[in-house]
Structure P
Amino acid sequence: MSRIFLKSKIHRAVIQETNLHYEGSITLDPVLMKAAHILPYEQVHVLNLNNGFRLETYAIEGEQDKGMVCLNGAAARNAIVGDKIIILTYQILDEPFLNHDNPIVVFVDSKNKILEVKEGN
């Protein structure tokens, strides 16, 4: 049996930009991606704290050290600049390997600069 566990979370990131005419995805600062152990093209779940909308997409790298969090394509219709979001990733573990690590939680400020990275929920 397999189970799905939270792998990492970027908590209360702020939408800096939306781009309806891009192919799709969420553009993230590579510094945030590295801290949260998110790889390019990895599936992410995005939870909008302002309007309650949840969506699935994939992450792509933006410019480093710019604090970029940008929803692209159809996802751009579900947020506006300034909205606070939570970005989640998951991992699937088989029953014999359920002794998983605690998730990585990346806390950011209003400009998406990292305040703290910790293991836990």
Structure Q
Amino acid sequence: MIVERNITCIVCPIGCKILVRIDGTQLEIVEGNKCKRGIEYAKNEAFDPRRMLTTSVLVNGGEWPLVSVKSSKPVPKEKLFPILKEIKRTAVNAPVKSGQTIIKNVANTDISIVATKTVKNNKI
């Protein structure tokens, strides 16, 4: 079965609207890309869409109740909700350092969740 799909490229600020035709494992760029990076993005988006995940994790005893986190690399789109579920069950103890791994191999993806901010101990 041949499927046509519009994909908006996000690799650069141009935001090309790329029309692709997908036939099983074959992809044909019909129109819209202005550079080679758009072709690669369209292939990835059609067959293996991934997203960087940013959210926050609870902090016990910290100057702030949450620490911002991100995935160490793009996450398969179908794994976003299982990963978020695991993150929701997670809490870390202060202090937390920027770059600290919060969860290794989250949802069996071989991807880590990493702190993007430092949270010091609560000073009472």
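Thinking of P, Q, which structure, once helix-only ellipticity at 222 nm (-39500 (n - 2.57) for each DSSP H run of 4 or more, over all residues; to 500) is computed, gives back -5000? It traces back to Q.
Quick check on the output: 3.8 is distance in nm of label points 7 Å out along Cα→Cβ at positions 9 and 105, derived from one of P, Q. Which one produced it?
Working: P: 0.6; Q: 3.8.
Working through the options, I get structure Q.
One of P, Q was used to compute relative contact order in percent (Cα under 8 Å, 6 or more apart), and the result was 41. Which label is that? Only one of P, Q returns 41 for relative contact order in percent (Cα under 8 Å, 6 or more apart), namely P.
For mean projected area of the Cα convex hull in nm², find whichever of P, Q sits highest and give me its label.
Structure Q gives the largest value of mean projected area of the Cα convex hull in nm² among P, Q.
When distance in nm of label points 7 Å out along Cα→Cβ at positions 1 and 25 is calculated for each of structures P, Q, structure P comes out greatest. Quick check on the output: 0.95 is FRET efficiency 1/(1 + (r/R0)^6) of positions 17 and 65 (r between Cβ atoms, R0 = 25 Å, to 0.05), derived from one of P, Q. Which one produced it? Matching structure: P.
Any read-out appearing in this document is the output of simple, stated calculations on the displayed coordinates, not a laboratory observation. Keep in mind that what you see is a predicted model, and the values were worked out from it rather than measured. Cβ atoms are built from the backbone, for glycine too; each structure is taken alone.
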